[in-house]
1. Out of P, Q, which one gives -11000 for helix-only ellipticity at 222 nm (-39500 (n - 2.57) for each DSSP H run of 4 or more, over all residues; to 500) as computed from the coordinates?
2. Thinking only about relative contact order in percent (Cα under 8 Å, 6 or more apart), which of P, Q has the largest value?
3. Among P, Q, considering only distance in nm of label points 7 Å out along Cα→Cβ at positions 64 and 80, which has the greatest calculated value?
4. Tell me which structure, out of P, Q, gives 14.6 once Kirkwood radius over Cα pairs in Å is calculated.
Structure P
Amino acid sequence: MPLRRIKSHKFGDKKYKIRWVRPDPDTDGQCHPPTNRPVERLLEIDPNLKTKRLMEVLIHEGLHAGCWVLDEPAVTAIAEDIANLLWKCGVRLDKNKIKKN
């Protein structure tokens with residue numbers, strides 16, 4: 001399926017802006033706290049990741065946005081499990097067919 005670089009997404013009642021950039025050299029994604037002002041509520045995702053890792057990072061940061069109270073080890077474990085499930089089911093992101101929203 002083509003990757004759509006969407007600009008925003010709502011998790012519960014909180015709308016997040018999505019930036020397709022590497023947040024910093026040590027991380028592939030980042031979620032800003034849901035308590036931030038709306039203009040500062042961001043998900044940052046490295047668009048240059050390999051497809052399975054990109055899927056995992058999207059799930060990981062989405063979990064943070066949707067359930068901020070989960071700690072990092074729990075989010076990491078759940079995101080890996082969900083990404084593995086989707087991968088086994090044949091879900092793939094085709095980064096060669098990027099659709100801009």
Structure Q
Amino acid sequence: MPLLASFPKPQRYSLGQTLDRCLLAMLEHIFEANAVPLPLREGSLLKAEAKCELAKILVRLSCEGKIIENTQYYQLMANLQEIGKMLRGWIKYIRNQPNRDE
């Protein structure tokens with residue numbers, strides 16, 4: 001993320017790097033869920049949802065620590081909230097499938 005390059009040096013290699021790894025892990029779990037058969041997707045999606053929630057916390061910490069501006073915070077949180085809604089919808093869809101345990 002270009003935003004992470006603007007983090008002050010001490011936070012770039014702690015908070016920024018943690019946020020970067022968290023977002024990449026979330027993306028990895030989403031791609032993994034897309035690649036496996038339907039009954040096996042829920043685990044990957046739950047992991048992705050957990051990473052999304054962690055990313056929200058890290059972004060909030062960045063804003064409270066005056067590392068990012070409020071406008072950047074609101075944009076990032078809106079994007080992460082949308083991703084969370086999509087993940088929860090996908091999980092709900094999988095849980096409602098009749099042949100889920102096959």
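1. Working: P: -11000; Q: -24500.
Derived from the structure labelled P.
2. On the way: P: 34; Q: 27.
For this comparison of relative contact order in percent (Cα under 8 Å, 6 or more apart), the top structure is P.
3. On the way: P: 1.7; Q: 1.2.
Going through P, Q one by one, distance in nm of label points 7 Å out along Cα→Cβ at positions 64 and 80 is largest in P.
4. Working: P: 13.9; Q: 14.6.
Structure Q accounts for this read-out.
Where a number appears in this text, it was derived from the coordinates with a stated rule and is not lab data. Note that the structure is a prediction, hence the values are computed from the model and not measured. Cβ atoms are built from the backbone, for glycine too; each structure is taken alone.
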